[in-house]
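As structure tokens, here come the structures.
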Structure I
Amino acid sequence: MGKRLSSKREPKQNPYLQKLLILIYLGLTLFLSMADKTILRAEALTFPSRNWGFSFGNSKNFMGVRFNFRDKNVEKIYGINITLWKPYRENKAAEVTGLSLGILPGAAELKGLNIGFLGTGALRNAVGLNFGLLGAGSGQNLYGFNFGGIGVGAGENAVGLNLGGLGCGAGKSLKGINLGGLGVGAGDNLIGLNIGGLGAGAGKNVSGINAGLAGVGAGKNLNGLTLAGLGAGAGENITGLVIGGLGVGAGKEIKGLVIAGLGAGAGEKIQGIVIAGVGAGAPKIEGILLTGIGAGGEKLKGFFLTAGEIKLIKGGHLSGASVASFNYLQGSFTGVSIGLVNYAWKLEKGFQLGVINIIRCNPRGLKILPIFNTAWQTSSR
């Protein structure tokens, strides 16, 4: 019994198992040592090649499928690049071509399909399809189909289809189809189909089809079809078809068809057709003006119709037809004046039709006439 018990307490050891355990221990130690050096050196585990295939870690130049937590000092990547977080600041020269996927994928240059669950960003340029749940942007240029749940923005130019949940913007030019839930804007030029929930504008020129619930504005020129819920304006010129819920105004000239709920005005000249609920005016007007209350200027040429007053300022000239309750022409006049009261300093050629017709330059007895008046002499007073 004693011998049997003692034999059970001291089992025979297997020398092969001991050697296997030692080899596993040495292998794990070597692996952890190499992994630690890889992490410290910011290297990667790649196979079957150092430069192509599959990569796990911060490989700097690679082609294939690459996985990394956060890029740093990367140079050129081709293929599928999957990262968990935004790059380090030291990633200023990275170029990624292909599919960039992650929470906040980014590089100096992004080319291809770039999808970020929060956003995508390029230090310089992003080209292709750039999609960010919150936003998509670039430090310089953004080209292609660019979508941001909150916004899309480029430090210089954004070209293509740009959709921003709240807004789209570019430091220089925004070109293409530009849609922003609240607004669309560019530091220089806004060109294409530009629609902002509240407004659209640019520091220089706005051209194309432009719409804003509140307004549309340009620092210099506004060209094309413009629809503004409240108003549209330009620092210099407006050209095309412009509709403003309240008003339309330009610092220099308006050319085209303008429809304004209240009024339209230009600092120098209006040329075309203007329809305004209240009034319209400019120093020079050529075309057709239809207003509810009044219109006026210094040099008027065309057809003018209002329920209120047509006013020609002192020393001015009107050539054409003026129809109003009160035609108040403090200058010379050539054409036809029709109204309840017609007043002119001098009628060069034409006539007045109205209840009271006044021509100051006429001889005594012919200055004020009912129904009809004309220039009975050509000499001025």
Structure II
Amino acid sequence: MDAATPAAAQFELNEDQRAIQEMTAAFAAEKVAPYALEWDRERHFPSDVIRETGALGFGGIYIRDDVGGSGLGRLDAVLIFEALAAACPAFSSMISIHNMAAWMIDTFGSDEQRRRFLPTMTSMEWLASYCLTEPGSGSDAAALKTRAARSGGNGSDYVLNGTKQFISGAGDSDIYVVMARTGEDGPKGVSTFVVPGDAPGLKFGPAENKMGWHMQPTRQVIFEDCKVPAENLLSGEGAGFRIAMAGLDGGRLNIAACSLGGAQAALDKALAYAGERVAFGRTINQFQALQFKLADMEIELQASRVMLYAAASRLDRKTHDAGKWSAMAKRFVTDTCFDIANEALQIHGGYGYLHEYGVEKLVRDLRVHQILEGTNEIMRMIVARHLIGR
């Protein structure tokens, strides 16, 4: 797609992309949507269903095909995460995180590392988690304290000590892509390691009691003299912060797509409810005030979709401003789509507050998207720096 191509032409999906959407939506409707409320209520992690997505190619959506990946683009990935999130945003988000971790190995790992880790990750035999945030460093990611020091004969191992916070999949994942300090303070002293789930000295905190995303576990990842082979270091010492930030560019699009799918589900529920609920002698969708609210929700949803697809297209084409567009899309889409879900709850009135209607779950699940993969305040900082040339 040429940069000058009109947006309407750019985002007329081709036959393959429509097939991807249909396949994903069919899987989500059969395997995810009927169980999403139960998983949320019981705080059940459906690892078996997540692993089933490997057969569809979702374990390595934009991973190269020589290690079992699907070799698709970022726009294709957005379509997949959007369709999965319409059934359950938390389910879709977990697969997004796995793909982000796999992409980091595919992009920055050696050929030996790619062949050692990725075939079992792309098949979803192994699930992966991304470990950057710490108890004392969230937005200030370069201030992380987890340390990796050489040990063993000829420095054949690294020993990691520290704690990672808010790690999705922790305790259930098989692979952890971990940012740890090997050198000086600041970003230049950070390195990236692939840590197996059975590494000696790897421990986990209790499951966090969260507002949303109940179907996936979130725990601390704790390293207590955790021994990792030196051959699990990605791209050499000091490359870790660059690797982590590159992963987040794509992760921001993925999480925006999860918001988009959740907001579409919320709007669909609101439309159905407004056509059934009777007040003052007629269905409430006959009141102009509610019609205007529904119209605004649709306008905002479609604006979010166009912006997200445009950002994904730029990342696919590796344009110079792709990072800015990823940040803009993440900020705009996650904020806007949370508001859409919240309006859908309001349309449902008291019923929207009940678990069985599914709307309050969408509101709870989408709220965290404004925080993770870089808070939306940090997204504004990224955009501002691009604008003023920093």
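So distance in nm of label points 7 Å out along Cα→Cβ at positions 263 and 287, computed for just one structure, reads 1.8; which one of I, II is that? Working shown, then result.
Numbers: I: 1.8; II: 2.4.
Only one of I, II returns 1.8 for distance in nm of label points 7 Å out along Cα→Cβ at positions 263 and 287, namely I.
A value of -16000 was computed for helix-only ellipticity at 222 nm (-39500 (n - 2.57) for each DSSP H run of 4 or more, over all residues; to 500); which of I, II is the source structure?
Derived from II, not from the others.
To which of I, II does the computed value 17 (relative contact order in percent (Cα under 8 Å, 6 or more apart)) belong?
II
Each reported figure results from applying straightforward, stated rules to the coordinates on display, with no laboratory input. This is a predicted model, so every value here is computed, not measured. Cβ atoms are built from the backbone, for glycine too; each structure is taken alone.
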